[in-house]
Structure P
Amino acid sequence: MNALITGGGGFVGQWLGKALLAQGFEVYAAGLGSALDQLGVLGGEERTAVHWVTADMRGTDAVDRAVERVRQLDRDAAAHRDRVAATQLANCRRLASWLHREGRLAEPWTVQSGTDMLYALISSDLIEALTVDRHWSTRRLARHLATMFQYTFTSRPDVGMT
């Protein structure tokens, strides 16, 4: 079994990691800094057994980023990420399909191209670039994305929108 501990360098996270290792879990710990700086509770052998993932868990998409970093090593994390991606893609398809059925999907978008672009625009990289790198608040991000979606994907952006 695998375990991903967010805040793995903190007091509770380190002790949880120690307990999970003792029970035979493969442990992935995510937190700020490097493993050597963070994992003071663990002994030498335990330290080398923990897979450290440097991640700022304070961001809006922190868990997603941590899962993304370990999914190549952890099939449970990969399965979780695949389910999340499939759900996000299905939701984008629902929106593009609804706009198309209502006659509101703007040219030159098709249901497929609209789905693909909507999916790309909700990526963790885009969200992180604006909220972390550019210091946008989540409120500002939501407002600007809503405006961009409205004027990019709808043929009559002023009708029925508030």
Structure Q
Amino acid sequence: MNNTFVDEKKVIGIFAFFVIISFLLDVSTSKCFKDNVKYDIFKTILILIILLIHHIIYTFIGMGWLFSNKHILMFYAVFLIILVTHWKLNNNKCIVTQVLNSICELKDEPFYDILYLFGIARFNYYEFIRYTYLVIVFFVTIYKISYINDMILN
């Protein structure tokens, strides 16, 4: 099974790389972090923890389909459904971003992920591209789950 798709260790390495890079880019540009780092160490630590968790979630959204573990893929497929439902019910806003904005006393500050930092998230069709990507990777994930099931049965 590991020979069929990308090796899990490589996926984890790539995943960790993107989490670290996006987290560091966000911290280096974050208004919230810069405004609080000088004044309140506990608030700064809380902000860093939330940012790190947010980047882990965000990277998982983008790369979860690369895993070959059936359980991770099943979790990922369900997670995508919950995520899109959450976004649609919450006016295309992420609750983690809203919590962070609340802690930092900011009004509708976006999540500074890699796509935002490189200007991609500012395109007019970004929402369409984002949802199209999620639909595609959802079906790729379902295919991989069924392929793994077929390998187990045969």
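I have 45, 28, 19 for Cα extents along the principal axes in Å, for residues 21-108 alone, calculated from one of the structures P, Q. Which structure is it?
Values: P: 63, 25, 18; Q: 45, 28, 19.
Structure of origin is Q.
Identify the structure, out of P, Q, from whose coordinates relative contact order in percent (Cα under 8 Å, 6 or more apart) was calculated to give 16.
Label of the originating structure: P.
Where does the value 3.3 come from, among P, Q, when distance in nm of label points 7 Å out along Cα→Cβ at positions 101 and 125 is the thing being computed?
P
Could you tell me which structure in P, Q was used to calculate P(r) over Cα pairs in 10 Å bins from 0, in percent as 10, 30, 26, 18, 11, 5, 0? Could the numbers behind the result be given before it?
Values: P: 10, 30, 26, 18, 11, 5, 0; Q: 10, 35, 33, 17, 5, 1, 0.
The value was obtained from structure P.
Quick one: helix-only ellipticity at 222 nm (-39500 (n - 2.57) for each DSSP H run of 4 or more, over all residues; to 500) came out at -17000 when computed from one of P, Q, so which one is it? Let's see the in-between values first.
Working: P: -17000; Q: -24000.
The read-out comes from structure P.
P, Q: which one has P(r) over Cα pairs in 5 Å bins from 0, in percent, for residues 85-140 alone, as calculated, at 4, 20, 23, 16, 16, 15, 6, 1?
Only one of P, Q returns 4, 20, 23, 16, 16, 15, 6, 1 for P(r) over Cα pairs in 5 Å bins from 0, in percent, for residues 85-140 alone, namely P.
Can you rank P, Q by mean count of other Cβ atoms within 10 Å over residues 13-20 and just name the one with the largest value?
Values: P: 18.0; Q: 14.5.
Of structures P, Q, the maximum of mean count of other Cβ atoms within 10 Å over residues 13-20 occurs in P.
Every number in this text was worked out from the coordinates using simple rules, so none of it is lab data. The structure presented is a predicted model; accordingly, all values stated were derived computationally and were not measured. Cβ atoms are built from the backbone, for glycine too; each structure is taken alone.
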